[in-house]
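Read through the structures below before going on.
Just so you know, all these numbers are worked out from the coordinates, no wet-lab data involved. Quick caveat: nothing in here was measured; it's all calculated off a predicted structure.
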Structure P
Amino acid sequence: MLRRVLTVLILSGSFLLLPSEAQQTARISRVGFLAPQGRSLPLFDAFRQGLADLGYVDGQNIRIEARFAEGHYERFPEILSELAGLKVDVLAVTGAVTARAAKRLVTDIPIVFSVVVDPVVDKLVPTLEQPAGNLSGVTSFDPQQAAKQFDLLKQVVPGLKRVAILGDQGVTEALIDEAEAQARTLDLQPQRLRLAGPNPDLEGAFAAIKQQRADALLVLEEPVLGVHAKEIADLAAKDRLPTLFPPSRVAAGGLVSYGTSQTEAIRHMAVYVDKVLKGAKLGTLSVETVKRYELIVNLNTAREIGVTISPGVLRRADRVIQ
């Protein structure tokens, strides 16, 4: 009798060990994350929060391998090779320039993109409805976004006539062409400026802006500009030049920001990652468009450069930086 009891206890103990052993040997999914800017950008935190909302906790049931290019596009091949070597299950990338590099260099890993204005123009996908291949994600595409931004600048800067448009080597010609065309529809004279390299000549750019007597500056959402957002804001403040910055960078010293919510786009990127980890094929998932706009006003900058923001604009603002 005692022998039978001992045998049952031993067998029961061995079965009790099985779930623990299974947990120890269960593979944790790996997610690669690549941003062209620096770690200080709050978008990575939004991505982690989006995953957490879906039940993923970094270091527990998922491992996020995050990398940041700090505006050095030439590092993309090295970083993407490293992430591929880590055998990530899915790659999440932000920005069109990053997505284009990932598409070119990574063919056997699903790639989810976000903070991309027009993935069709950028040749990431053939159509939004049927992306095909190993890419899909979230776009902030609104063909009238530049016009809405210029209209806001006209409300903030009475008598606005000349506007400078600042981009870097990552922005497509089509995007700047469209911004210039929309400026002209509002009777504005656009001035195109494109910066080159991770250490661009900002002093030269602002000298050109001053020479052309621009009344305001539109800063496009591009990685190199993001890295140098504080320097751009400081130079603009020195010249008392009103600026419209991307939402994630207006706190660096921009006057206003108006555009589709980047935070919402990044958080929604986590939904695509979740679907891939559950077996979905990215090529069958249509690209989704973020439609919610954010208006941010930086009153610190307004006071510094002597601009009065109208009560109407302040009432519409989603956030006011005091």
Structure Q
Amino acid sequence: MGVEADKLRSLVDGFNGKSVVVLGDLMLDHFVYTEPRKLSREAPVVVADYSSESYRPGGAANLAVILKRMGARVSLVGAVGIDEDADKLLGELKSSGVDISGVVTTGRKTCVKRRIYVGKRQYLRIDIEDRTPLEGPIADRVLAMFSQSLEGADLALMSDHDKGTLTPSLIYQAVELARTAGKCVVSRPKVEHVFDYTHTDSLVTTVREASEAVGVKILNDSSIRNLGFNMLTRIECGSVYLYDQNTSYLFEQSSVTYVPPLAKFPYHEVIGVRDVVTAAYGLAYVTSRNPLYASLISRAAESLYVEATNGARAQISEAHLRESISRFFEDGYSYRTVKVR
């Protein structure tokens, strides 16, 4: 079927002013840039000269910033340590306009992903993190902050990076709180927790991670369908959107929609693409209550982001999304929906 670009653009216009609560694992991304000079005599490694460095919100914090740039009002709920990295992260979030009143402090270290670049290539990543699950009073405080932030919100987005914030117990309680409050709930789980996100409105994940979670090897179209409907039935959610750089798949109760790529890009190394997909999908979903429109708009955001020279620096706004929709959907793009039940 064809796509009405005007309809998609009008939905993006509706992003402005939507209120979103993001609950998940907060991280700080640290980028260190160097230039190669010679090979070391000490070990088979490159000796590089330091050029510069930068800090950016990562994980659920990055998702919150992207949502803000797309026009939403964003409240962030999660946990950080009491350290300089937390100060840097919270400073970046505050300057981006994200409400950080729901962020609680813990005795453990703030999660940091340090990426070392030599020239234009990422050479090494060092993860500094404590993945111990949040429990007891700290988990209770996070849940209390989430409950408070739901007031006036349109959407609850749960961003799981398996860093300890979203435990099975907290996930269950958070979903129940949001549903009781009548909020739309969209989840982006990690493999270990996929089946904890029951009764959400929609779930977004990659084809690869879905395959790992369910234990279904992707061999052909039949295995893809088995995977998607298995998840839909077991999670008891309204829809499941599985994406990758090739065809993406939207599973609803009686149909599967095949959503082709908008452009061909080698994006396996692009940092933050999952957050862009989740942000666009969640905002489009709560604006339209239509998972198909959400999948198409997220595909546009994904292609626009990956097309950038360096995904870690790309900034996707409402205006960028409208331009992307005009470019990708005005020229005969089509998707295919198959009724199966």
Structure R
Amino acid sequence: MRGRIMNAVFARMQADENVFFLTADMGINLVEKIQQVFPSRYLNVGIAEQNLIGICAGLCNLGFRPVAYTISQFISHRCYEQIRNDLKLHDYPITLLGTSAGFDNAPLGPTHHIVDDWGAVRTIPGIDIYCPSSVSYADTLVDKILAQPRPAYVRIPKGAFEQPASRDDTLYLEGARGGPLLISYGSTVQTCLALQARHAEVSVLVCNRLRPLQADLVRAALQRHPSAFVVEDHFPSSGLYNMLCQFCMEHRLACQLSSLGPREEYHLKVGASAGYYHRLYGFDEQGIERALWGQSHALIDSPNL
């Protein structure tokens, strides 16, 4: 997914000399081509995310369209004040690309677990938020964002997922009438699709764009189901579960929402992979199955909610 987005950034820099790429000590054979071909529009600020946003703001004053790239947890939390004051208060159209999502960096421990990133960005108004679920969507996302005069945050999960093969912001994949609805984004969509392949009655709502929600499609999907499960690798209290609870209240929808995702805690035990945490918190395939068909293993039970 990251490679496809970097290819899209490179193509846009070829077509538009105002696009300026910045990173905070990131590479791994993803940005080196940009550095080599566009050295005058490339800057690595080092491990200094606060400076990253401040420099982006200054570049906007010079007429550039900055694209900033680093680990999701750091670009959302370490420079929160700069995003609020330097970026949003001036409405600068800066694009923030955050690499990794949820427990993608599982072996690195809780400092690198990304379970509260876009929830933090969401508290700042007027920033569009995306989390692509497939390479088809990722391929066109950069052009889509840069066509708008607004700031955006992109949460990029690891993996190159071919399905769903759609470039739509929101996608409703309907199962048999009356079956359960799973709502998801990013890499957890793959778990939902795997369940749908095994259980024809399962419907899946994919939200590649998290803010603003595509209200008409989301409302139509929720109206078709008496209950729905939000599957996400993010804290529910500030993630899509919370957003949809508010959405249902504002639109007077009767759909009963449940959350399947990480518990509201920073887990200190280091797991070898994202799958360890998905199993631990009950939003792997088996955990979701147990939640859908009557067992209580996976539902959120947090004193913080």
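Just a few scattered comments:
- For 19.9, 65 (Rg and Dmax of the Cα atoms in Å, calculated) the corresponding structure among P, Q, R: Q
- Answer label among P, Q, R for the case where log10 I(q)/I(0) by the Debye sum over Cα atoms at q = 0.17, 0.21 Å⁻¹, for residues 141-260 alone, calculated from the coordinates, equals -0.81, -1.14: Q
- Structures P, Q, R were shown, and P(r) over Cα pairs in 10 Å bins from 0, in percent, for residues 85-132 alone at 21, 39, 31, 9 was computed from Q.
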